[in-house]
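These notes open a run of structures that come right after.
Values quoted throughout were computed directly from the atomic coordinates according to the rules given, and no laboratory measurement underlies them. Just so it is clear, the model here is predicted, and its values are computed rather than measured. Cβ atoms are built from the backbone, for glycine too; each structure is taken alone.
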Structure 1
Amino acid sequence: MAKKILVIDDEELITKSLLKLLDKEGYSTTVVRSGKEAIDKVKESNYDLIICDVRMPEMDGIDTIKEIRSYLERSNKKIIPEILITGYADIEKYEKAMDLKVADYIYKPFDIADFLEVVKRNLA
């Protein structure tokens, strides 16, 4: 059975590109455009990996990850590895991500082969 990945990003070009790339690699990929949508999806289904943009309107990636983890803990479900992606060198967001102990933190634009290696490593 294909590993399930949830992609959270408000940029349509990024979500379309990641959907195409991950589907081509054989993953079952779901795309949402906001933190709220992501939380709803996590409540509906089980995922093996979350890929989340750091900067999004309304709820940023850090808060989205916190809310998802809170829900999973309250529901006695396993924590899902998270990869945060960003196009900005924001040390404060990076430090918050490290405090959360996210699995990986990747800067856009990224090398596709390197990105897929990070995905595979976090699904192993």
Structure 2
Amino acid sequence: MTIERSNPDGLHATPGYHHVTRVQADTMIYLAGQCPLTATGELAEGGLAAQTDQVIENILTALTAAGATPGDVVRTVIYVNSTDRGELAAVWTQLNESSLAPAFKSASTLLGVAQLGFTGQLVEIDVTAAL
């Protein structure tokens, strides 16, 4: 498998992700949107940072189960139940300082949204990986 990441001339500078991720792979892995639910199905308590930690843990568990690592991730979409740019930036920083950080070097989208699937849910992340 090969992953080529680039930022073509003519596009704005990015805070760590790449505009283009080109992948040649035998196997694609698509994770369902990972929510801040514990293994027992309870919503993680403690606010946005705690929920983001739970989502990170869930993604790492799912990637490991699929035989993948954060470095194999080729696309992420991050949904945050907020329109506050400071909260969005805090999630981005937390993700990029976590053990999942290599996943966010590929094509990545960060969105502030009005609502997510579970009452009280503040964050969800979609992940695509390639092997």
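Details
- Ranking 1, 2 by relative contact order in percent (Cα under 8 Å, 6 or more apart), the structure that comes out highest: 2
- Read-out helix-only ellipticity at 222 nm (-39500 (n - 2.57) for each DSSP H run of 4 or more, over all residues; to 500), computed value -14500, structure in 1, 2: 1
- Structure (1, 2) behind the derived value 2.5 of distance in nm of label points 7 Å out along Cα→Cβ at positions 27 and 43: 1
- Cα Rg over 2.2 N^0.38 Å derived as 1.04 - corresponding label from 1, 2: 2
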